[in-house]
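In what follows, structures are represented as structure tokens.
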Structure P
Amino acid sequence: MRVFDSFLDAVGDTPLVRLTKVTRGVRPTILAKLEMLNPGGSVKDRIGLRMIEAAERAGLLSPGGTIVEPTSGNTGHGLAIAAAIKGYKCIFVMPDKMSQEKVALLRAYGAEVVITPTAVAPESPESYYRVADRLTEEIPGAFQPNQYSNQENPRAHYETTGPEIWEQTEGRIDVLVAGVGTGGTITGAARYLKERKPGLMVVGADPEGSLFSGDQPRPYLVEGIGEDFWPATLDPSLVDRWVKVSDADSFRTARAITRQEGILGGGSCGTAVYAALEVARELDESTLIVVILPDTGRNYLSKLYSDSWLLQYGMLERPEVARVEEVVSAKHGEIPPLVTVSAHDKVRRAIDVLQEYGISQAPVVREPSMDVTQFVGSIQERALLDRIFRDPDALQADVAEVMGPPIPMVEFDEPIEVAFGELQREPAVLVAKAGQALGVLTRSDLLEFLAHRQRTP
């Protein structure tokens, strides 16, 4: 039987997959290394156990101890899995830009999560690095693996990620592309591969706003890559070229990979693939490019995979807004756009009007007119039935005696969301333009419009 003794035994040996849809228009072959298939969903699973075991060997971490780590989430997941198996407590310090899915996942492992501001300098007492340092000093038996300086980080990739890529490509890899955060992945994998193929090109994919590619550090939205300082785990001499990638290009490419290749990746996957495509446009069909996709997109469903989130940050074009007047114009059938009853009509006559047109409500006007100032109330089938059932003589009463409040009014040029909001509370709305009533919209009118609109190419 082929059985693992521990969940951690499943780390590594992630596959390479040929990208075929997002690579249209470029000549090289681009292979994606799917690190989201690690047990914790990211490339960081490779370093969690190694950093813990190295600390145990050095006597820095003892049974019952506490692991404290500044993390964008994925390293925390890798450490949390190892800690759960080995029985350690965990405290993770994260910047506030990280997704709620990442926070919830860490807490699911029983970890404590401390949130700190993103837009502060690394040396600030509020930065997630310094808060983690302070907690490590204050908590008895605490140990900070510190992925930014721990050489087990690049060593893990030198011993696993690099050899896997070399074996999987049979040594034919020409270009390695990876996002850079702590630098452990690109440093370890590149060092191994360049020892075997010195001419290998190594490309660092970097968010706009990160120090690595020459920007003045500033906030950006892609998580887990880029930095505002140079980590000790990064050897920049191994990186032959940096490609700077915007948040918008990162997220757009990640969504394209998901929808065209079926690979659900995070924003940093989009950063890496965008960089790989940029480089590929300059190379010929004999070139083999491997791009590392570091994590799963399941941690970002409320962010880059949310249209409303992208709209909020101006990274998705707002859809054309339908107006209320369009719904009125699209109404079908023999019913006039506006059927009214007079306040002076008898209730029996009003019921005849409802039945004649097959409608369940109608506005009540003081005098026959389209002027909205003449609209003084409304009648509804349900209310009339209730009144007449209790008092049959009400059939002979004036409509003014039994009418309800006026139907809510919306302007013709307002978005249909306004009408939708009113129709959540009321069965109909009156549409007005320049003080004149255009028609009545019901829930069924709006439903028919939306259904027809969805069918329209």
Structure Q
Amino acid sequence: MDPSQLSLVDLAAALRGGEVSPVEATQAFLERIRAHDDLGAFVEVTAERALDRARALGTPREGAPPLWGVPLADKDLTARAGVPTRYGSRAFRDFVPDASDPLALALDRLGSVSLGKTSTPEFGLTGYTEPAAGRPARNPWDPATGAGGSSGGAAVAVAAGLLPAAPASDAGGSIRIPAATVGVVGLKPSRGRLPFVNGLDAPGGLGTAGPIARSVADAALLLGALTSSAPRAHATGAPDPDGAFAGRAPLQELVARDPGRLRVGTTLATPWDGWTDTTLDEGARAAFAWAAGVLEGAGHAVADAGWAPAGYPELFTTIWRASASTVPVATEDLDCLVEPFTEWIVREGRAMGAQEALGGYQAAAAFERRTIEAFAPYDAVLTPALALSPRPIGWAGEAASPLENFARQCQYAPHTSFVNVAGLPAVTVPVAAAPGERPWSVQLIGRPGGELRILQLAAQLEAARGELPRPPLRRPSADSPSA
């Protein structure tokens, strides 16, 4: 049995059942990481530390935590004590934290084995993973193209079988963009769903942790584990209208149940329409139409949501710049320690007045209310995941100005960031593809606390699609960009 070929659900069961040991699983994934290092998925591999941890776990025991013995990795925005944590930046090239972040501590409590750090752009600020401090994360379907971002390394690792699943984070699409780029499942939970990294502890409430996985069931397993991994740090969590997080059954089992006849809205509108070119590639349009047809054929009431967002570019660019102002680099060091895009957006944020920033947050709160109202008639809303096919490495960074760079990121993924502003759950799932070709993906957006419903719909799409092949893992050519 090759542990690297198992789903997360099957691997976790095999580990708890003693069919595979934590050491065997760790060794299998470390070998794959070494064999496919050219993909740039990892910025740090902690092989000896991982094997020590796997040995210390011993043998399965009654009541073992759900991720006992499962090899995972931290996105390089998550501090782990004693492990270099660079945040994708030259400014932190020698930083080794003394304490771990709550997400890393939770993964330890859940019994997992950390193999190292997956690649991220500088401070997670872009929708592509091509840090000047390291190598680009390459799409395993075509290594001349990028993997999206900011959880690009995590998505590559899952798609290429270097990890069975990966914890990641998403403040504007950072889970869903790379997952859709490389053809795996990416889930952004509701604001407040997790007991940490949940959007409740930051201005604007954009960022939340969540899973990247090869299947909907695997994503549900990781989400369920993370949700139950620690006491809540806030009095208010996300609503749970379906009782999916009440502990009655593992979330992955609930996802497999028939949700009944649901109301599904559809929209091709994006809040960036008119601000930049949001034209859909034919592949994106075909995937959207296919998914709508499958859901209608499954008995769901599918109808155009008639959504017409307004005022979004101004509010999002305001709160994005404001959030960037907190990057932990002194203003006088920006021109020598960080990349041009980072320098631009940080300086923009720090030059902003309090009135402008507060106005942006107030506009974001109003946008949240309007969006939830507009989507309220539907159990889920279907959109494309990406507007364009994977872009060549360097495509966004070669823009004439930082603002044009940002516009290109919005052109590539115009349907993701508004979900963060609205605090809603969303999942991207790959749909049918021609043999040997990278699949396109669609996005399902849920009501507040509606993770179960969108995962059930995603599972129906997955079942209609059938099993997807793994990417061919072609080596990059000699003239492929290295950064």
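Each of the structures P, Q was assessed by distance in nm of label points 7 Å out along Cα→Cβ at positions 81 and 329; the largest value belongs to P. Out of P, Q, choose the structure whose coordinates give Cα extents along the principal axes in Å, for residues 241-296 alone equal to 46, 24, 18 when calculated. Only one of P, Q returns 46, 24, 18 for Cα extents along the principal axes in Å, for residues 241-296 alone, namely Q. Taking percent of Cα pairs over 30 Å apart as the measure, the highest value among P, Q is held by P. For which of the structures P, Q does the calculation of semi-axes √(5λ) of the Cα gyration tensor in Å, for residues 201-312 alone return 30, 22, 14? Value 30, 22, 14 for semi-axes √(5λ) of the Cα gyration tensor in Å, for residues 201-312 alone corresponds to Q out of P, Q. Of structures P, Q, which gives 17.3, 50 when Rg and Dmax of the Cα atoms in Å, for residues 49-216 alone is computed from the coordinates? Going label by label, the one that fits is P.
Sorting P, Q by relative contact order in percent (Cα under 8 Å, 6 or more apart) from high to low puts Q first, with the largest value.
One of P, Q was used to compute Kirkwood radius over Cα pairs in Å, for residues 385-432 alone, and the result was 12.2. Which label is that? Of the structures listed, the value fits Q.
Every read-out reported here was derived from the displayed coordinates using simple, explicitly stated rules and does not represent laboratory data. Computed from a prediction, not measured in an experiment: that's the story for all the values here. Cβ atoms are built from the backbone, for glycine too; each structure is taken alone.
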